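Next up: the structures, one after another.
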Structure P
Amino acid sequence: MWQIDSTCLKWLNLQTERSVIYVSFGTWVRPIGSDKIKELALGLENSGRPFLWVLKKEKAWQSGLPEGFIKRIEGRGKIVEWVPQEEVLKHKSIGCYITHCGWNSTLEAIQHAKPQLCYPISGDQFINCSYIVKVWEIGIKLDHIEQHVVQGCIEKVIEGKYGEMLERVTVLRSNVMEGSASEEARNNLGIFIDSLR
């Protein structure tokens, strides 16, 4: 298994509130390809914003990093193999989460009221992404990974739609945490049972 890098929390403490882009594609997601890694890296770099990127040390993940990238982003960007995700997502410096939309990641982002940039890769991630973007309206979908698209979506979330998304994700979080979602589920179950009679 991967080694958790707890130095990222100290690094996050040095960043301003809601300024950091957090990037993680989960534990079991297959590599997205060196071309996409390169474009994502350049989009993050060109955004001018601090970022924390969980990037496995496997060649399939690291081979796309542009030459000189690590040196150029030193101090502003932090690349680690693994993080304590709950701690990272609840940190006040995180402003946006670039995610594969795995169910656990989606719930953790909602729990900690973080807007999402969605790049689903397989399975239920596409359905989760649809809910995040179209139903709950707490994120934006990255239709493809090209540096200008990544940079533009980061700006939309952080500068443009952030306030609206933050408000919606905060309401959604409250509904889930306070139990109104479970109340609605009970009501729906009752309606379903009544329909069977």
Structure Q
Amino acid sequence: MTNKQAGFSFVELMLAVSLAGTLTAIAVPQAIQALDALRTRNAAHYLALRLADARIAAVKRSTFVGMRFEAIAADYRFSMVADGNGNGVRTADIQRGDDPVIAAPDMLAWHFEGVAFGLLSAIPDADGASSSSSDGVRVGSSGVISMNPNGSSSAGTIYVHGRGRAQYAVRVLGATGRVRVLRYDAARAVWVER
């Protein structure tokens, strides 16, 4: 009768644990980076969708509809407002209540953890110019992108980034009111449409 051992030796077990640990150490940072890039992309597309909704609302209502961006600490809250008195969407009218909020205020941080408004340092803006400002909302001094009933709008660019190096820009083209999402390709140092 032979005494055959079943199972693994201690050396085999330690080798397997070491191999699993090494693979995990390699895979986890890559997975975290990919998840961050995905969240940032989704946040940019979510913002683009909200801006497109404002454009559609302006056409449907036959009145000006704006997306207002308000600085809240280091973040922004955005809300959709309609022209209530026939003179366009104006900050003073919003504050007085003449231009009502027609969609609940929203923040990217409520939906996309780790995503913030802003332009990362050493990245040129979407026009290719170097920027001294990291401000993510570039829509003029009023903080409002106004959509016209004819489908056109005021122009603006909103930048969002994740915890890593994922950087996106959401652009509203004034003449057409169309919304575009751009991603910064760091390898080629260019903005590409997504």
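Values quoted throughout were computed directly from the atomic coordinates according to the rules given, and no laboratory measurement underlies them. The structure displayed is predicted, hence computed values, not measured ones. Cβ atoms are built from the backbone, for glycine too; each structure is taken alone.
P, Q: which one has Rg/Rh (Cα atoms, Kirkwood Rh), as calculated, at 1.01? Value 1.01 for Rg/Rh (Cα atoms, Kirkwood Rh) corresponds to P out of P, Q. When distance in nm of label points 7 Å out along Cα→Cβ at positions 44 and 164 is computed across structures P, Q, the figure 1.4 traces back to Q.
Taking helix-only ellipticity at 222 nm (-39500 (n - 2.57) for each DSSP H run of 4 or more, over all residues; to 500) from the coordinates of each of P, Q, which one would give -13500? Matching structure: P.
Looking at distance in nm of label points 7 Å out along Cα→Cβ at positions 20 and 116 over structures P, Q, structure Q comes out largest.
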